[in-house]
Structure P
Amino acid sequence: MKKVERYFYPAVFAYEAGQEISVDFPDLRCATSGINDDDALLSARELLGCVLYGLEEDGEEIPAPTPLSEIKAAPNERAVLVDVYMPSIRQAHVNRSVNRTVTLPAWLNAAALERNINFSQVLQDALKSQLHIG
C-alpha cells in the first residue's frame, strides 16, 4: 500500500491572555502549544507528524480529517489547516540514533580514549563494512 506523502488536518488555535497558544487536533485527540503563532504552527506540524507516523507504524487506522469549514471555533479560537510532509518525518525516524552497549577489554578502551577515538563512528564504519553497505 502506497503511503500518503502529505496529510492535512484541522487544528483549533485557542488564545488566552497571558498564556501560550493552545493547539488541539480534534480528529486525532492530541494537543500542543506555542508562545506565538509561528511557534504554535511549528509545534502543531511536529506533533501531527509524530502522531501520524506512530499510527502508520502501528498499522492503526488513520482517521479522516474533518473539513476545515465544519470546525466550530469559539470567539477566542480559530481553525487552521495544518499540513505535514511525511517522507521527511519517516526519513528522520529511519536515521535516528540508538544507544548500544558494547563490551571490550579495558586496555583497548584506554588506548582508544588516549587517541580520542570516536567509538560510535568506528562501530558504524565496522558494521557498514561487515554488512557491505556504502
Structure Q
Amino acid sequence: MTTKLLDGKIAVITGGNSGIGLATAQRFVQEGAYVFIAGRRQNELDKAVKQIGRNVIAVQGDVSNVADLDRLYDTAKQQEGRIDVLFANAGIAELAPLGSITESLFDKIFNVHVRGLLFIVQKALPLF
C-alpha cells in the first residue's frame, strides 16, 4: 500500500542503481517522489531507470570523486531546483583478511565510505 508520503518531494539516492538503493528509489517513486539516482556503472543505472519506470533521472559517477558529486547536484538543481530527501547509500564491499589489507584497498574503501559520505552530505546542503 502506498500513502503518497513523499508527494512532490525531490530525493537524491546514491547507490540507487542496485540493492537497497534501488529498492528505496522504487518505493520513493511509489510514494510520490521524483528521484535522482547515482551509481558508478552506467549499464546498471540504465536498468534501474527502466525498472523504476517514471520520475527518475540517473547520473553516473563515483561518490569518492567530488567532480562527480558536483555533476549530480548540478543536475538536480537544473532539473528541480532543490532536494528534500538525501539517502547517502553508496558503498562498496571488498574484503581481505587482516594481515593482507593493502593501502590501495584501504584507500578505496575509506574514499567511498568516509570521504564520499562527507562530501555527499556537504555538497547537498545548499539544495535543501
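Each value in this text was obtained by applying a stated rule to the coordinates, not by laboratory testing. As the structure is a computational prediction, the values presented were derived from the model and not from experiment. Cβ atoms are built from the backbone, for glycine too; each structure is taken alone.
Here are the numbers for this structure:
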quantity	calculated
Comparison of P, Q by mean count of other Cβ atoms within 10 Å over residues 71-78 - largest value held by	Q
Label whose coordinates, when Cα Rg over 2.2 N^0.38 Å is calculated, return 1.55 (choices P, Q)	P
Source structure (of P, Q) for Kirkwood radius over Cα pairs in Å, for residues 63-110 alone, computed value 16.2	P
Comparison of P, Q - label where distance in nm of label points 7 Å out along Cα→Cβ at positions 23 and 103 is highest	P
